[in-house]
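Chemist: Have a look at these structures, which come just after this line.
Please treat every number below as a calculation from the coordinates, not as lab data. Keep in mind it's a predicted model, so treat the numbers as computed, not measured. Cβ atoms are built from the backbone, for glycine too; each structure is taken alone.
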Structure 1
Amino acid sequence: MALEDYKGVYVFAQQVDNEISPIAFELIGKAKDLAAPLNTEVTAVLIGSDVKSLADRLAEYGADKVIVVDDPELKDYRTEPYAHALASVINEYKPEIMLVGATAIGRDLGPTVSARVATGLTADCTQLDIGDFPLNPVPGQEQKHNQLLMTRPAFGGNTIATIACPDNRPQMATVRPGVMQKLDPVAGRKAEVIEYNPGFTPNDRYVTIKEVVKAVSDTVDIMDAKILVSGGRGVGSPENFKILEELAEAIGGTVSCSRAVVDAGWKPKDLQVGQTGKTVRPNLYFAIGISGAIQHVAGMEESDIIVAINKDEDAPIFDVADYGVVGDLNKIVPQLTAAIKAEKAKKAAG
């Protein structure tokens with residue numbers, strides 16, 4: 001493998017039902033950061049059926065080029081045709097870096113493609129940088145420059161690992177949604193659009209989709225919530241989450257939680273914030289009964305305003321909070337809820 005033949009930062013631009021998923025824009029934003037020190041371009045790979053019209057949207061968010069693989073076989077996501085499409089693009093255009101969102105689709109597609117093109121894959125990354133590897137020089141070992149340094153939680157989130165792939169290309173990573181920042185779109189921005197089709201011949205690995213059933217949920221995705229009321233082990237019991245739910249209802253927010261709460265079986269995994277849960281950026285984040293372990297803070301420290309309520313004045317959560325209240329949450333939270341309701345009633349009355 002001639003590593004010097006591989007150039008450019010590529011992004012799998014996931015679309016579902018001909019609508020680009022937000023993770024695609026987040027990856028393009030990060031790809032622009034990675035491309036700058038490498039003095040290269042960002043290319044979005046758009047796979048689907050009748051999707052060429054979406055290329056301009058990817059350009060507005062920063063893509064310099066868009067490779068469109070458009071074929072009726074790609075109408076709905078299936079592992080084999082999509083893996084064939086993306087692996088063919090990699091073999092034809094030789095990207096130095098290939099980023100895929102760690103979505104349900106990406107977690108299936110990324111490993112399949114990496115095996116097919118004989119390279120490594122670092123899964124569920126929370127940070128990406130360009131730098132030297134090994135990070136610190138090792139006597140007798142060459143330190144390679146301009147490597148993709150991929151950081152992810154390891155050992156159940158108890159440690160953070162930085163991984164590189166210095167001897168194979170492309171350097172591949174799946175990236176957790178909500179972690180990277182998308183750029184502000186520039187209306188009218190254009191990209192070079194390249195149409196590419198490797199040809200699709202159905203085989204025994206092509207599944208047949210008999211029916212698509214879209215689940216309807218009345219639960220707000222915590223990654224989309226503007227206000228989160230998050231509880232930790234300090235809440236005390238699953239029943240005690242009722243006072244957090246009452247606060248969330250009063251303020252128009254959504255309840256979330258820490259890993260300790262999920263591990264205890266009090267709340268479902270979908271509501272977990274942190275390295276091994278979801279990364280959130282609400283306008284307002286209440287951390288109630290949460291000590292502030294680094295794994296949790298990594299998932300919410302980008303919130304606009306953080307309010308911490310904890311009886312332990314030395315809790316690490318106060319180091320990242322904009323406002324902190326030391327005291328018994330069983331007294332403070334109901335008082336806060338009552339004050340919010342009173343203020344709302346006052347405004348409604350007059």
Structure 2
Amino acid sequence: MRLEHVRLADFRNYASLEFAPAQGLNVFVGPNAQGKSNLLEALAMLGTGKSFRAHRESELIRTGSERAEIGGEARIAAGEVRLRCTLTTTPAGTRKTFAVNGGSVGFARFLGRTRVVTFVPADLQLASGGPSLRRAFLNGALAQLSPVYYRDLALYGKIVQQKAALLRGAIAADRELLLAYNDELVRPARALIAARRAFAAELSEATGAMYARWRGARERLTLTYAANPEGDVAEALAAQLDAEVRRRATLVGPHRDDLRLLVDGKPLAAFGSQGQQRTAVLALKVAEYDVMRARSGEAPILLLDDVLSELDAERAGGFLGAVEGFEQAFLTTTDLPRDLGAAATWSIRAAALTPC
């Protein structure tokens with residue numbers, strides 16, 4: 001899987017841009033605040049349809065413009081595919097639309113046409129940050145791999161929001177309506193838990209093997225999927241109904257689960273050194289790449305946003321070596337690293353891209 005052509009119009013600080021990425025490693029080098037991360041963000045949106053860094057999608061439209069567009073042509077196992085994501089300013093807010101091969105499609109049919117694995121400095125918090133970060137990690141990978149997973153996730157989230165609004169209401173919650181919401185939650189909740197458990201098992205094996213390669217046999221890293229609930233969903237929802245009414249909060253469901261990282265059986269966040277945590281996250285990201293490639297039958301596009309500056313030379317070299325089988329990767333950096341091997345290098349200054 002690889003991108004063959006990319007074009008931007010009024011996206012972030014880019015008035016317009018067209019370029020043809022190379023196969024293998026593409027390096028974007030230049031000072032900060034020139035547009036390196038913005039370009040990587042656009043590439044990610046061709047796979048996920050979402051920004052990995054914007055708080056509001058209105059930020060993606062260049063100042064003074066009302067419309068931004070990201071387009072790309074990709075070579076995938078099924079052939080060539082043309083993708084387009086458009087953001088438009090409207091009185092009601094920012095509207096986002098998608099197209100595949102020239103035809104308008106919904107988000108679910110756009111997502112995952114090209115698959116990407118992103119690695120940004122914030123990902124280094126996956127080991128020590130809150131459960132929501134690790135749930136987002138699982139959802140991001142699984143939604144690209146499976147349209148069914150994305151639909152179940154969207155349905156589950158919609159029902160949870162409706163149930164939460166009822167619980168937080170100004171008047172006493174309607175018990176019959178709560179029971180109806182619980183009935184609707186059971187099927188998508190079970191589906192999400194089953195998908196996450198299977199994916200986590202594959203990740204655990206791959207992550208553990210990579211961690212052992214870097215840290216040696218003296219330590220063992222494992223991933224454990226902590227489902228919520230651990231038992232039957234329907235029974236747990238029924239058992240917690242009165243507590244949810246009292247606390248006016250949704251207490252049960254996969255929106256509260258976690259992916260636990262353990263070294264020698266102990267929680268990495270509490271007992272691991274910063275070096276152990278960083279090595280674990282690197283191993284987890286390599287595992288994500290490997291499992292997505294194995295499941296889909298083709299390598300995802302790898303996007304690395306200024307992560308090498310956050311790592312020492314040994315870890316940076318180990319990570320790049322572990323994913324050396326990639327078909328296409330994009331790396332942003334302020335200083336050109338040594339020993340990159342064969343790479344297409346691009347200089348970015350003031351949103352202008354020129355080959356080095």
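Chemist: Given that helix-only ellipticity at 222 nm (-39500 (n - 2.57) for each DSSP H run of 4 or more, over all residues; to 500), derived from a single structure, equals -13000, which label among 1, 2 identifies that structure?
Modeler: Going through each structure in turn, the value belongs to 2.
Chemist: If you don't mind, another one. Say we calculate mean count of other Cβ atoms within 10 Å over residues 173-180 for every structure; which of 1, 2 gives the highest result?
Modeler: 1
Chemist: Given 15.1 as the derived value for mean count of other Cβ atoms within 10 Å over residues 93-100, which of the supplied structures 1, 2 does it correspond to?
Modeler: 2
Chemist: Determine which structure produced the value 25 for relative contact order in percent (Cα under 8 Å, 6 or more apart), calculated from the coordinates; the candidates are 1, 2.
Modeler: Computed on structure 2.
Chemist: From which structure (1, 2) was FRET efficiency 1/(1 + (r/R0)^6) of positions 181 and 309 (r between Cβ atoms, R0 = 41 Å, to 0.05) calculated, if the value obtained is 0.90?
Modeler: The correct label is 1.
Chemist: From which structure (1, 2) was mean count of other Cβ atoms within 10 Å over residues 37-44 calculated, if the value obtained is 19.2?
Modeler: Considering all the candidates, the number was obtained from 1.
Chemist: Let me ask you something else. Work out the source of 5, 23, 29, 26, 13, 4, 0 here, i.e. which of 1, 2 gives that when P(r) over Cα pairs in 10 Å bins from 0, in percent is computed.
Modeler: Attributed to the structure labelled 2.
Chemist: Here's a follow-up. By the measure FRET efficiency 1/(1 + (r/R0)^6) of positions 69 and 301 (r between Cβ atoms, R0 = 35 Å, to 0.05), tell me the structure among 1, 2 with the highest figure.
Modeler: 2
Chemist: For distance in nm of label points 7 Å out along Cα→Cβ at positions 45 and 285, the calculated result is 2.2, so let me know which of 1, 2 that is.
Modeler: 2
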